[in-house]
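Student: Structures given as structure tokens follow.
What follows draws every value from the coordinates through simple rules; no lab data is involved. Just so it is clear, the model here is predicted, and its values are computed rather than measured. Cβ atoms are built from the backbone, for glycine too; each structure is taken alone.
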Structure I
Amino acid sequence: MFFYTTAVLATVGWVLPLAIILTRYGPGHLMVNMWILEYEFQMQFIGYLNLLGILVFPTFLIKRSRIGARWLDRILVPLSFVGLILAGNKTYLVFALFGGVMAHSVESPWSVKIRHLMVLGAAVLAFFVGYNQLIDVGAPKFPASRIPDPLAFLERPYHYFTGALPAMEQVVRGNMPPRPVPGFVTLQPFWKIFGGLMGLVGPVPKNLPDVAIGPYAFNVYSFAGEVCWDWGPAGVAALSLLLGWSLTALYRRAGAAGLWMNTLLYAVCGYGAVIAFFAYYYGFNMFFLVGYVLVAGSAAHWASSRPPRPTPDSPR
């Protein structure tokens, strides 16, 4: 039940905004101006339904491993991928793919090989290249590039994968403006709820400030850099230890217990460690997904574990 509920909600979460955009611009205009998705596809509240599409692929792999897959399941998974691609956020599809790998590694230990990760990496690179060519066309071009012209399509992905480390160096050197609020990165869910949603505090900026990395500007500093900006080196050490302990406990619980929800929680939370070289990912979206898994997953588990109601002809 959890899989189908999540897949249907995720499908509604991308079909509805796509229908609104098609009504607004028309199919022809949208086909030649795909960059519109970058700015208009994520609509307030509806976007959180599309965010649930991240859970569909990992949940499908868990379900297939335990009770098998139906023909409908193999339709709902590609539909969720369509929504994640249209979402205007490059990390959504990557999150779903790596979450699926992590869930599969728990359900089938030692089944994920280096060659599988290489294929996944190539797929992610191809997705980034295509996304930059079709959707993220409004982003500024990098000046003074040393990448040969025949490989120019790799320039932006190269900076995505490498830019966070020199940006982190600027944080460590103290070449940063003051934080708008305490815990600007690590307490982002708090500031989003009490500031953006409830209006109890003043407006808080959504993005991190740009820092210079050679001739370029970058506003992602890796897990260590962003936590260091918030709490200094001691905060990096403390949160790193907490994250390592938490993920180890989740992995052991997922591997030892029979509850599928533990595997899914490990897959969701573990992605933050996978992407730690790039950014601190434990923000509001991560907390939303974890909360959904806990609430909806617990409800689905309770409903499936209830004993059947006796019928009038059943023995008493």
Structure II
Amino acid sequence: MEMSSLETLSQYGYKKDPFSVTMETADYLRMKRLISLALASDRYKFLSITGERGVGKSVTVGNVLKDLDIHLVETLSSAKERILIEDIERSMILELSEERPRYRKDLRVIQFRHIIGKASESKPIVLILEEAHRMHGQTLRSLKSTLENTKWKGRPNLFTVILIGHGNALGRDGMAEIRLRADSTSMMGLSTEEIKQYVMATVGEHFEGGAIAAIATLRDARNYLDLQSILLGFMGRALGYGRRTVTEADVIAGYGIKPNIKDMLERVGITQADLAKRLDQSKTLVNKIINDKQGDIPKRTFEEGKSQILGFLKEELSKVEGNVDSNKELLKKVS
């Protein structure tokens, strides 16, 4: 039976969650630019941000907004399908003032306009709607009307709406009128280099350099939650083998990854010609093995040559990448 995540971390001596770090990823920088443009724009007052589960939508948007001088309003209801425009208005009144929302709708509309108008004079207002893909279309259309009709001293568009969800809430039927005043974008997930940096910043001391490089090639590792699960799984299995270090062989065996000889050569800084000379092999054979093209080379010769090359490169990699901590200065942590 596999260990639980907390038990695995405990066995490795962690006293707190090592994964609670943030990084300036490409997604973060892109969201920062888009959100800043949306706040400065009178046209794009709705911004829909989508991405698969665990890709870091909420955390990324939160990290961007915490560095901006804004009034931030979030709706806390878990029943997203039942949220009405009245619920959103009440949340904004309570968040931006000391007043209680008026019960009568006509009085609350006046109250809402006054509070939003005064607050918008000091700094921009941002309304965050999480899991927007679950919200009713009529609520979103009503929110658009509220945004357009709420004016203060002749100024329209007094706040910006950021919709966060797995799917684009504005891509459904009946949303065309909102899409004209909106922009939509998707988060792409972690790049290969960002995966390496994240591993090194969290639990990298328990992974060989080759293991980190192999994990970075996994499609499943592109979002934070899946990557964390992968890392903890390998750490737990390493303990089962009586080790506290995850090897490249563990990752290759676990995911059936074919070693990328070209990548290994680049990582150790050796050319094909140097490799052939150091192993006393022909350049033609080395080239065919590196490009995985056996051609007219006898199978036994090809496999034996490949095994020799992989053994040599793994030994060289252990020298170059064995100490993961030495690479930590490459990290660009936000916190």
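Student: Say we calculate distance in nm of label points 7 Å out along Cα→Cβ at positions 60 and 300 for every structure; which of I, II gives the highest result? Write down the numbers at each step before the final one.
Tutor: On the way: I: 1.4; II: 5.4.
That would be structure II.
Student: May I pose another question? I have 22.5 for mean count of other Cβ atoms within 10 Å over residues 204-211, calculated from one of the structures I, II. Which structure is it? Intermediate values should be presented prior to the final figure.
Tutor: Numbers: I: 14.6; II: 22.5.
Structure of origin is II.
Student: If FRET efficiency 1/(1 + (r/R0)^6) of positions 44 and 284 (r between Cβ atoms, R0 = 41 Å, to 0.05) comes out at 1.00 when worked out from the coordinates, which of I, II was used?
Tutor: Details: I: 1.00; II: 0.10.
Answer for the origin of the read-out: I.
Student: Tell me which structure, out of I, II, gives 0.05 once FRET efficiency 1/(1 + (r/R0)^6) of positions 4 and 212 (r between Cβ atoms, R0 = 30 Å, to 0.05) is calculated. Write out the running numbers ahead of the final one.
Tutor: Working: I: 0.05; II: 0.80.
Working through the options, I get structure I.
Student: A follow-up question, please. Looking at distance in nm of label points 7 Å out along Cα→Cβ at positions 36 and 156, point out which structure of I, II has the largest value.
Tutor: Details: I: 1.9; II: 2.8.
When distance in nm of label points 7 Å out along Cα→Cβ at positions 36 and 156 is calculated for I, II, structure II comes out on top.
Student: Can I ask one more? Taking distance in nm of label points 7 Å out along Cα→Cβ at positions 148 and 244 as the criterion, which structure among I, II has the greatest value? Numbers along the way, then the final one.
Tutor: Working: I: 4.2; II: 6.4.
Answer by largest value of distance in nm of label points 7 Å out along Cα→Cβ at positions 148 and 244: II.
Student: Please state which of the structures I, II yields 1.09 when Cα Rg over 2.2 N^0.38 Å is computed from it.
Tutor: Values: I: 1.09; II: 1.34.
Source structure for this number: I.
Student: Same structure again: Of the structures labelled I, II, which one yields 3.5 when distance in nm of label points 7 Å out along Cα→Cβ at positions 68 and 260 is computed from its coordinates? Working shown, then result.
Tutor: Working: I: 1.4; II: 3.5.
Going through each structure in turn, the value belongs to II.
Student: From which structure (I, II) was helix-only ellipticity at 222 nm (-39500 (n - 2.57) for each DSSP H run of 4 or more, over all residues; to 500) calculated, if the value obtained is -15500? Walk me through the intermediate numbers first.
Tutor: Numbers: I: -20500; II: -15500.
Here the read-out was taken from II.
Student: Ranked on relative contact order in percent (Cα under 8 Å, 6 or more apart), which label among I, II comes first with the largest value?
Tutor: Working: I: 18; II: 22.
When relative contact order in percent (Cα under 8 Å, 6 or more apart) is computed for each of I, II, structure II gives the biggest number.
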